[in-house]
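These are the structures in question, set out in turn.
Rule-based calculations on the coordinates, nothing more; no lab input. Please read these numbers as outputs of a predicted model, since none were measured by experiment. Cβ atoms are built from the backbone, for glycine too; each structure is taken alone.
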Structure I
Amino acid sequence: MRKSLVVLILLTGIACSSRHTQKSSPASGTNLVLYGRGLYPGDDTTFDLIRQSGFTTLILSSFYIKANGDVVSGDDGRHPIIHQGEYTGSEEWVKRVKAIKKGSSVRRIEILLEGRWYGQPPNTYDYIRDWIDSGRAEPGVVPGTGKSSTLYQIARVLKEKLGADAICIDDESVYDSLSIIKLGKMVQGLGMRMTLCPYTRIPFWKSIVDSSSRDVVDAVYLQCYDGGKNNTMGPWAQGLQQAVPIYPIFLCRGAFSRCSPSHNSRTPEEIRSDMQAFKKEYPGMKGGGIWQMADVKAYVRMNCAVNDTTSGNAVSVRQYLTQLRQSLEQEL
């Protein structure tokens with residue numbers, strides 16, 4: 001009995017010590033990415049459609065860090081999902097997120113941390129930069145990246161409560177590489193990875209890749225819409241020196257509640273054509289992605305197949321998701 005008890009204690013200790021260091025699912029092989037704005041708290045039908053869609057990575061977006069350490073969803077900015085280092089959001093959403101991999105093509109879940117555009121009030125990456133510099137943290141915020149820090153507690157909740165495999169970095173204004181590198185090392189310690197979602201400034205993103213281990217940054221999701229509408233794979237593959245896989249991300253029709261082109265939104269056929277051209281520039285390309293689920297649903301809700309026949313012919317969310325996924329797969 002004593003011997004068994006000792007073994008049990010040792011096994012329990014090992015399990016507890018490895019809880020935070022369990023490795024996340026890598027962005028390897030064919031990676032078909034769907035950004036999930038409009039999914040908080042979401043509904044069972046939509047999550048079931050994603051589960052059956054054939055996409056392999058779901059990036060839950062967008063989430064913002066506030067001055068007091070709260071984290072809010074872009075779908076509901078009034079009620080924080082994290083407050084004082086504890087989860088305070090929808091429990092129904094947690095159940096849906098945790099179930100998304102069961103009987104599903106989805107094998108990886110990421111959380112997109114979105115920053116401000118130019119001219120907007122400070123958020124996410126302003127505070128990440130300031131809090132990692134211990135002299136610039138707000139009252140009530142614990143600076144740094146140690147286990148008692150505000151940033152660590154945020155990442156811990158995302159890992160433990162949601163089972164997040166990675167944090168996706170969408171910084172479009174602050175561009176402080178040192179703080180992002182330190183953030184990546186911190187999330188690695190929690191068993192997560194970090195991905196990058198750029199649209200410009202290749203040298204900035206390269207500095208993060210070069211200063212992080214492969215176990216930290218394992219994917220770059222290149223915005224090929226809006227400010228990145230002229231992006232192609234060649235310059236980015238050359239600029240980053242193919243240190244990590246690069247996946248083009250497309251804006252689909254239905255974006256900005258329009259069936260017609262908006263901010264370089266693309267039809268499935270146009271995405272297929274772009275993928276063919278990108279594959280020639282970057283033969284190592286193994287996937288791509290769609291921004292975002294809310295736009296997919298908007299396309300169907302607005303009956304775009306009838307109201308703008310040049311936009312495509314999908315008449316259901318399931319059909320549109322299938323067409324978009326197939327357009328990404330065509331040349332892989």
Structure II
Amino acid sequence: MTSRERFFSLLDGQSVDRLVLMPITMMFAAEQIGARYLDYATDHRVLVEAQMITASKFDFDYVSCISDPAREAADSGAAVNFFDNQPPAIDETNALLSDKAKLARLKAPDPLVGKRMLDRIRAAEAFQRKVGREKVIEGWIEGPCAEAADLRGINALMLDFYDDPKFVEELFQFVVEMELSFARAQLNAGVDLIGVGDAAASLVGPRIYQEFVWPHEKRLVEGLQAMGTRVRLHICGDIRQITEMVGELGCEIVDLDWMVPVGDARKKMGKDQILLGNIDPVAILLNGSCQRVKEELARCFSEAGSHYIVGAGCEVPRGTPPENVLAMKEFAQGR
């Protein structure tokens with residue numbers, strides 16, 4: 001089977017010849033070609049080269065347009081700090097919506113005009129030309145809570161849940177429409193799958209998640225699926241208190257960070273939810289042995305069952321020994 005055939009067979013409930021392998025690599029991928037991370041995050045040609053070489057070297061089933069969470073915010077006018085060898089970061093001290101009244105005047109950027117969003121679209125186009133028949137191509141957008149935090153500031157947003165829920169609703173609605181537009185442009189460019197990163201959602205309790213975040217994540221997921229794509233949800237952090245609700249979103253794939261027991265997620269999300277992960281990226285993948293990597297993946301697979309994709313709890317760290325990533329490949333190919 002090709003990687004594409006393997007991936008879509010899994011999602012369609014058909015048999016596969018081995019486990020699908022889809023770990024997130026960003027800084028690790030840049031490292032494989034000796035690129036500065038600044039170039040990886042700002043020049044799609046560097047990102048595409050790094051992703052293709054990494055996918056080939058370690059036999060990943062996909063390539064991804066992911067690099068950092070600051071693309072939409074940057075094109076919206078947010079202040080972003082860039083570094084030579086670290087991911088771009090939102091300037092929290094100068095948040096775009098530090099004055100909430102600006103939201104009423106804020107217009108969502110056109111993905112085909114904005115500099116950083118367009119660069120991701122160019123990556124998707126290049127992937128389609130180069131590996132579109134072989135590998136799955138993953139686009140990426142931010143989820144409602146994460147992007148709202150980027151625009152408003154994470155600390156201010158957390159207070160807004162209590163102080164100004166109407167503003168939060170309006171901000172989330174703005175974000176969902178912007179992200180659907182960005183996703184549509186990536187799909188038109190040739191991606192097969194949309195990853196949704198909503199890390200900030202792990203920072204709220206179950207009541208706030210249920211009341212504010214879940215309805216907008218659900219609208220985003222349904223909007224993406226209405227476009228004909230599949231959805232991979234990635235929420236960094238401990239989501240044990242909201243795992244069941246996450247399972248009710250209807251995403252094709254749910255990533256699990258290392259602190260969320262796979263067996264617990266399987267019980268709460270049901271037998272048909274495809275789970276991805278979730279070995280500890282630092283303790284196991286960066287600092288562990290090849291044998292330990294395989295043992296931990298075997299545990300994940302045992303708890304998850306057949307609806308499972310091999311990956312780490314979060315991004316494969318820069319400096320991870322290549323032999324440990326090869327151990328992930330060997331595990332996937334042996335199942």
Candidates I, II; Cα extents along the principal axes in Å computed = 56, 42, 37; producing structure is II
Comparing distance in nm of label points 7 Å out along Cα→Cβ at positions 52 and 324 across structures I, II, the largest value goes to II
Computing helix-only ellipticity at 222 nm (-39500 (n - 2.57) for each DSSP H run of 4 or more, over all residues; to 500) for each of I, II, the value -14000 comes from structure II
Working back from 21.6 (mean count of other Cβ atoms within 10 Å over residues 60-67, computed), options I, II, answer is structure I
Taking mean count of other Cβ atoms within 10 Å over residues 44-51 for each of I, II, the highest value is that of structure II
When I, II are compared on distance in nm of label points 7 Å out along Cα→Cβ at positions 148 and 164, the highest value belongs to I
